[in-house]
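Dropping the structures in below, format is structure tokens.
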Structure P
Amino acid sequence: MKALGIDIGSLTTKVVVLNNGVIETSCVVDSDDEADTSAKVAVARALGQANINLNGDYYIISTGAGGKATSISQKSKAISSCLARGIYHLYSSARMGIDIGAESGIVFKINERGKLKDQASHDKCAAGTGVFVKQMAKLMQISLEDMSELSLDAKTRPEISGTCAVFAESEVISHVHRDPPTPMADIAAGIYYSIVSRLMALCKRVGIEKDVVVTGGVAQNKGLINILEQELGFKVLVPDNAQSIVALGAAIIAQEQIEKGAK
């Protein structure tokens, strides 16, 4: 029996397939309006690209925004629990995780056995999320990649509101159109700092402890990670498959259920 983890997010759906604890295949697809459709498409894609029989015997754990809305999983689990298990599987030294998703940010602590210890999150406003970063890049008329690279050359960080996406957008527009305009590199750094400042507030709430692992699609943004490390005062760990760590954790939980005799 193979273990599958499905993370159904608002923008993308991720699948990880484990075979006896080893990652056999994984994939990331754009999410459909229906969570169940997203899950089925992602699972079919993951199994198909590895030439695995779609009619095989699987135990599936789902999670994410649409985790409870799919018909193909045996159980659903909280994102934070799956994050803790996924991170600990990759980094046994990890004691803290920061996940920056499309619409939420989560900071959590894990113990020496990889179990969730404490957490804090924000999901009341787009500011501080992946959607916010995409909006700001679009507003500046540059790609996400260019925005990240630009920020590395910033000389200052102009103040960008970290409390509301609408106010932040107005501030960015004012920086772009003032005379003389604020340098684009500085604006990019200011945007990232507004995100990091929200995350740091969550970090301080639960207590900062090394090693810190950053996950989620935004974790692949070098500019943001650079500012986060400056604020923390030390380097963080960013896995190559940062976007799929939640799905990995779900698959690990599914594997544990199999080992307990689940059918």
Structure Q
Amino acid sequence: MYNVHIDKVDQIDRPVVAIGTDYPRGFLLPLHRHRRAQLLYGASGVMYVHTSTGDWIVPPQHAVWVPPDMEHSVRFVGVSTRSLYIEPAAIAGLFNPESCRIVNVSPLLRQLLIEAVAMPGDYDPAGRDGLLVGLLMHELALMPTVPFDIPLPADPRLLAQCQRFLGAPDIHASPHAWADALFMSQSTFRRFFRAQTGLSFAEWRRRACIVLALARLIEGEPITAIALDIGYESSAAFATMFKRTLGQAPSFYSSQWTQTQI
């Protein structure tokens, strides 16, 4: 099914509903939620997913897993999507039911997603389409997740600090300055930050810089300009940290690579 809103087909008596949708550049889906879990895949462009607990940047050929009833917004930059909406009773053993995840999409899973969207909504569960859905679910369960998320704290004071940083990331941002701004000692701030985000300040700072840089790379910005903007002394130093964090060199996410189409 193509360009159909999930609300119109949510009650179809099938464990998986597949929908393909094309979004114009810059289109924003405001905060919303689905009764079913969602796997949202884009073959090109980039998606920015926001929830109250974190921001996720989804590069091409990856998908974001959204648990059932999780409120989220999505901004699309030149994306054609393929979505699976999965009944909550059918997601056991897939991913953490309480948080989003970025999923690496294998060539087989990609083809299965394409085929699933071409099926009728009331596909025959005992026929070829039912077997395809079963294989799709097995393949999805094997897909690794990747660290393209920036966890956000619940504390409003720390959240404000994090949001300011995300607007102007700096790899040399000082934890001492953040502690002073929150009227905390260094040791208290370290414990507080980890409790709120699950990461140390240095880990979070590096993750945020690299993930935000990833989005700029996908949109075609030069590696050197990005590296200097976020405080690296050279593109080589940036590339080393980028590969250490995400497992691929920045050039892997260049604009040439993002031209793959569904």
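No value in this document is a laboratory result; all are computed from the given coordinates. Since the model is a prediction, treat every value here as computed from it, not as a measurement.
Results, tabulated for the structure shown:
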{"quantity": "With Cα Rg over 2.2 N^0.38 Å, for residues 16-167 alone derived as 1.24, matching label from P, Q", "calculated": "P"}
{"quantity": "Which of P, Q yields 35, 31, 22 [Cα extents along the principal axes in Å, for residues 64-135 alone, calculated]", "calculated": "Q"}
{"quantity": "Highest-scoring label, criterion being relative contact order in percent (Cα under 8 Å, 6 or more apart), among P, Q", "calculated": "P"}
